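Enquirer: Quick heads-up: structures coming right below.
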Structure P
Amino acid sequence: MTDPLPQGAPPRLHDIGRWISRRPLRLFFRVRVHHVDRVPRTGPVVIVANHSSMADGPVLFGSFPRRVVFLIKQEMFKGVAGTGLRAIGQLAVRRGEPDRTPLLAAQKVLRAGGVIGVFPEGTRGTGDVNEAQQGAAWLARSSGALVVPVACRGTLRPAGTRRRFRPVVDVLVGQAFELPADKGRQALVKATEQVRDRLATLVAELDSQRGEVR
């Protein structure tokens with residue numbers, strides 16, 4: 001495996017993290033990954049996923065055949081958890097303020113042919129992708145990366161229900177697509193809406209497939 005990581009991140013530690021995501025973590029979830037073959041095996045890729053639970057990131061981290069560097073909110077980089085996230089090459093982003101440093105680090109990974117994971121909603125919510133931040137579209141357009149939408153459902157416990165034993169978590173990988181290379185702010189706004197629409201449509205498709213799965 002040759003997917004690049006941010007400078008200073010040991011590939012071995014990253015791969016141990018992926019193993020934890022694929023093995024011990026799944027003692028708590030029954031994870032079903034659909035159409036993982038849609039993730040391009042080589043070249044720069046921006047994975048965009050919906051976000052409804054803190055478990056989304058750990059579940060998705062080991063769900064793909066390639067190393068993925070996720071952009072994660074700065075608040076998670078505290079104490080032992082923060083040390084671990086940095087060790088496996090994840091990037092901290094500050095929400096609600098300009099923060100080009102992690103974006104440029106992510107861009108460097110993409111230009112070297114790697115994979116970046118982004119939760120474009122910017123924060124946890126329903127995961128329906130009613131809005132999206134511009135970071136994912138900017139990264140894809142500035143690096144020439146393909147965008148792969150990924151819908152994740154089942155990590156969030158439905159309101160009013162009891163704690164669940166090994167709930168079913170479905171991860172649905174959508175078709176990769178390319179964003180137009182037009183320049184300018186309006187072009188970025190349009191590309192961001194394209195990302196949001198593709199991801200929201202995929203989430204709705206997964207919701208339809210899952211029905212009443214718990």
Structure Q
Amino acid sequence: MSVDWELFLDSLWPIVLGGLTGTIPLAVSSFAIGLAIALVVALMRIGRNPVLSWFGRAYISVIRGTPLLVQLFVIFYGLPSIGLTLDPWPSAIIAFSLNVGGYAAEIIRAAILSVPRGQWEAGYTIGMSRGMALRRLIIPQAARVSVPPLSNTFISLVKDTSLASLILVTELFRRAQEVAAFSQEFMLLYLEAALVYWVFCLALSAGQTKIEERLDRYVAH
């Protein structure tokens with residue numbers, strides 16, 4: 001198969017631009033909101049209120065037990081049937097945020113539970129309440145443990161944003177689809193999109209390593 005290098009080079013910047021202006025902002029926004037959801041759900045899971053704990057387990061079960069594509073379609077195509085219509089971009093953010101929340105909640109919960117019980121007792125000894133000990137002692141230590149799996153979740157999210165093209169969100173893969181439809185060079189353009197995703201993920205993996213090295217400075221060895 002001969003490669004049309006002129007088409008490859010001409011389409012490279014539009015695809016990269018779609019990633020920079022669509023994929024990355026969508027992933028960052030969804031991940032930030034998803035982390036906030038995950039923290040709340042994780043605290044529900046480890047809390048003493050059985051109703052909140054049940055709700056947290058139910059939320060995680062639904063999110064982890066249904067495909068992300070189905071969740072995306074329910075929000076974008078399903079909600080209008082009950083009178084709630086959302087544009088593609090907010091629909092994608094809601095779907096991805098809820099999905100991240102379900103997976104990251106278990107990561108955060110496990111990280112919190114990994115902190116030795118003695119840290120809680122040390123906080124109580126110096127007069128901290130449970131909430132204060134959680135904020136000042138437990139969560140900072142849990143954050144170090146949760147960085148690698150949360151970073152992997154973010155990298156996976158960057159790739160999963162390609163599903164947003166199915167609801168007409170203009171991002172990296174949508175740009176590749178548009179160029180491929182015009183040129184009919186589907187194999188070339190889809191491989192080019194895969195290459196750009198791979199480069200983005202390599203950069204994010206390098207960033208993850210730097211964050212872990214920085215956090216290691218504050219860990220006693």
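Bear in mind these aren't lab numbers, they're just calculated from the coordinates by the rules spelled out. As the structure is a prediction and not an experimental result, all values here were calculated from the model. Cβ atoms are built from the backbone, for glycine too; each structure is taken alone.
Enquirer: Starting from the value 3.1: which structure in P, Q was distance in nm of label points 7 Å out along Cα→Cβ at positions 44 and 84 calculated from?
Expert: Values: P: 3.1; Q: 1.5.
It was calculated from structure P.
Enquirer: Using distance in nm of label points 7 Å out along Cα→Cβ at positions 60 and 188 for the comparison, can you identify which of P, Q gives the largest number?
Expert: Result for distance in nm of label points 7 Å out along Cα→Cβ at positions 60 and 188 over P, Q: largest is Q.
Enquirer: Still on this structure, please answer the following. Quick check for you: by distance in nm of label points 7 Å out along Cα→Cβ at positions 12 and 164, which of P, Q is greatest?
Expert: Greatest value across P, Q: structure P.
Enquirer: Figure out for me which of the structures P, Q the number 16.1 belongs to, where mean count of other Cβ atoms within 10 Å over residues 124-131 was derived from the coordinates. Can you show the working numbers first?
Expert: Values: P: 16.1; Q: 11.0.
Label of the source structure: P.
Enquirer: If Cα Rg over 2.2 N^0.38 Å comes out at 0.96 when worked out from the coordinates, which of P, Q was used?
Expert: P
Enquirer: Of the structures labelled P, Q, which one yields 55, 27, 15 when Cα extents along the principal axes in Å, for residues 76-155 alone is computed from its coordinates?
Expert: Going label by label, the one that fits is Q.
Enquirer: Please compute distance in nm of label points 7 Å out along Cα→Cβ at positions 28 and 52 for structures P, Q and give me the label with the greatest value.
Expert: Once distance in nm of label points 7 Å out along Cα→Cβ at positions 28 and 52 is worked out for each structure, Q has the highest.
Enquirer: One of P, Q was used to compute helix-only ellipticity at 222 nm (-39500 (n - 2.57) for each DSSP H run of 4 or more, over all residues; to 500), and the answer was -11000. Which one was it?
Expert: Label of the source structure: P.
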